[in-house]
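Quick note: the coordinates plus some simple rules give every number you see, no bench work behind them. All of these numbers come straight from a predicted model, not from anything done at the bench. Cβ atoms are built from the backbone, for glycine too; each structure is taken alone.
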Structure 1
């Protein structure tokens with residue numbers, strides 16, 4: 001297993017080329033199941049999650065080829081096996097996106113309940129309710145979802161509720177409804193750019209979809225999608241773009257990011273400018289100039305067009321070095337604060353109360369051994385390590401490889417000292433967090449300074 005060893009304190013300078021969006025590539029690959037003529041995807045990043053999706057499709061007797069960098073060719077023939085096994089689906093939540101296209105084209109699907117990052121409870125109830133509304137017979141048994149339908153029929157579907165809007169749910173239902181008989185209207189649909197990209201792909205394949213990018217998507221079902229290959233280029237990764245913007249600011253460097261999807265990052269960039277960040281766009285190139293300490297800010301991570309939950313952890317690393325007190329709330333995944341305890345190990349002053357983290361900015365961070373717990377937490381720890389004094393070792397960076405192509409290589413080209421090395425035995429770690437890291441949702445304790453002598457409370461635990 002690999003780990004990163006980072007020598008902090010060096011400004012990042014140079015030009016960053018963005019890869020294709022992970023969150024757009026995975027449902028696009030699943031959409032290949034619904035297109036008889038096959039699918040040619042371009043600008044697909046070389047990620048662990050993309051490899052997992054390729055393995056999943058291959059296990060279902062789908063032909064998957066990668067003839068050159070950034071290209072994936074997918075052909076799902078008549079003998080496609082509609083079974084997505086636990087061993088692969090458990091590794092990645094986006095695997096559940098095969099359910100909709102399998103059901104829409106083949107009328108049957110058996111898919112394991114999904115896994116993925118440990119960032120909170122993410123049920124697929126809305127997926128299943130929507131497919132049932134389209135006429136599917138849904139059964140749960142042995143950890144698998146079995147769905148069948150002679151032919152799906154159009155319906156009114158509402159994705160509102162405590163767990164909506166759901167991005168993967170919207171993708172699943174779009175891919176199913178595009179092949180249903182009649183018209184479908186999806187209310188409270190996710191509005192993310194990845195939804196718009198998937199709709200564009202399905203439209204190229206002969207689907208009839210309107211309203212993608214709004215809260216109401218309307219779909220006129222067709223008998224079949226294209227009998228010839230569909231060629232589609234995946235959009236740039238807005239989360240990678242945001243991560244590198246923060247990298248430039250947190251290291252007081254200067255970065256140029258061509259073709260950054262600015263329209264997808266409006267709320268994020270406005271927050272940074274409110275903090276005093278020097279960010280501008282010239283001739284289609286996003287320019288980031290670090291060099292000064294930023295002001296504190298408070299925000300809530302929300303579905304698009306709000307600040308993405310996938311940038312919440314990275315922003316926490318930046319706010320840990322800001323001037324003043326910030327508060328971060330995650331309305332998408334309220335439990336997504338496992339990185340806070342690791343940032344505290346680097347010298348950050350962070351207290352977590354329920355779904356809100358209170359960040360008191362400090363002047364500097366210091367290198368220490370830390371542990372990555374999920375994909376975006378990994379990125380946050382790398383950013384903090386780049387800004388910290390001394391050496392930081394980050395374990396379990398396989399999480400990072402799920403969503404960033406060659407992150408360490410790109411950082412090295414910008415002037416960072418990052419080594420990818422074989423992991424060594426993990427040092428013993430305390431089983432309880434620092435005394436001030438409180439996670440009791442019902443009765444949060446008053447904040448306690450990081451150097452407090454208060455004994456650890458045995459009822460506290462890391463998220």
Structure 2
């Protein structure tokens with residue numbers, strides 16, 4: 001037996017034992033017991049395939065971007081129906097990379113420079129907004145609508161100024177914003193659109209996957225999201241120039257496109273002239289952008305490859321769980337504003353968001369305490385009103401650094417009166433029924 005065939009045999013034995021271990025280890029989790037078991041708002045859903053892939057990648061000990069990473073990038077691009085996809089180390093990094101790409105000098109007059117304005121909302125997650133501020137641009141906050149919890153597109157014109165360069169928005173808890181209106185606005189005024197798809201992977205708008213309408217889309221693979229690698233994220237685009245910029249910025253800002261472990265793909269590694277560098281300077285150490293190292297590990301990608309196969313099923317389960325809650329909670333519609341899909345959208349819901357109506361006999365905080373006391377995890381709509389967060393204190397006191405269109409009345413309503421519970425694929429009917437009964441009991445207090 002050759003050394004290679006011997007190692008292959010050992011690998012198969014290890015993977016077979018890994019499969020057996022996973023099935024035994026996670027079979028010990030037990031059944032859900034109402035009032036005893038916790039009901040998480042989200043969590044990992046996986047089987048032996050993820051664990052086997054993880055071990056398989058570790059046995060190669062190719063720790064950085066490799067075969068699994070390439071397979072994942074191709075697989076996610078195929079799922080979305082988009083040309084270019086790059087794996088990164090988190091959804092926050094995906095948003096950072098997407099925005100950074102729009103500051104590249106390659107984009108000429110369309111590049112974003114300090115002082116330019118980017119239209120967004122304050123009712124969301126901080127890392128949709130953070131890159132705007134980190135690059136010296138000015139976020140312009142627009143209010144949202146109750147029910148869909150997405151941007152009020154009727155306020156877009158009021159947000160526009162001579163400094164407007166882009167719109168950067170997330171699909172709230174999986175519910176697509178009014179993409180037709182936002183895309184038309186961007187096209188009419190020559191604005192970039194970054195589509196933060198981190199909470200919406202698998203959602204559709206007019207039968208097309210979200211994340212593919214913007215100039216750049218982003219995803220997150222943190223454990224609560226629609227699929228997971230533990231950490232991880234992705235950027236994707238149909239724009240070849242933006243894809244080239246993001247590849248460079250993801251990989252230290254280098255000009256070279258050789259994948260890890262390969263040299264001289266272009267055949268001109270030592271025969272080109274760049275700037276005022278010596279002629280023939282090693283192309284592997286030529287930098288065309290100010291970049292980062294945002295690559296994910298090969299082990300993360302291996303998990304992602306297995307998760308990607310389950311993504312259609314995950315999205316279907318999220319829709320089913322959302323529909324179950326929507327129907328079961330119908331008796332509370334006069335007390336709670338229920339979530340509703342944007343017209344033309346088929347969301348892969350991230351959560352079930354409710355707002356306590358004015359004049360309700362119970363407050364949001366009372367409902368949250370009752371649910372948490374019953375072992376049911378709840379969440380706010382992330383930062384609530386971003387501009388009220390401590391990180392904005394200095395900017396608010398100085399009256400600079402951001403702009404608000406009108407008053408964020410509904411954003412404040414959400415901050416004060418809204419909360420959400422989970423619909424993730426690991427939810428069983430027993431868990432859903434328990435959440436419904438706990439909410440109904442809380443209303444009787």
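Side notes on the structure shown:
- Mean count of other Cβ atoms within 10 Å over residues 33-40 derived as 21.4 - corresponding label from 1, 2: 1
- Parent structure of the calculated result 14.6, given that mean count of other Cβ atoms within 10 Å over residues 57-64 is the read-out and 1, 2 the choices: 2
- Top of 1, 2 by mean count of other Cβ atoms within 10 Å over residues 297-304, largest first: 2
- Calculating FRET efficiency 1/(1 + (r/R0)^6) of positions 81 and 289 (r between Cβ atoms, R0 = 30 Å, to 0.05) for structures 1, 2 picks out 2 as the one with the greatest value.
- Among 1, 2, structure where helix-only ellipticity at 222 nm (-39500 (n - 2.57) for each DSSP H run of 4 or more, over all residues; to 500) as derived comes to -12000: 2
- Structure (1, 2) behind the derived value 19 of relative contact order in percent (Cα under 8 Å, 6 or more apart): 1
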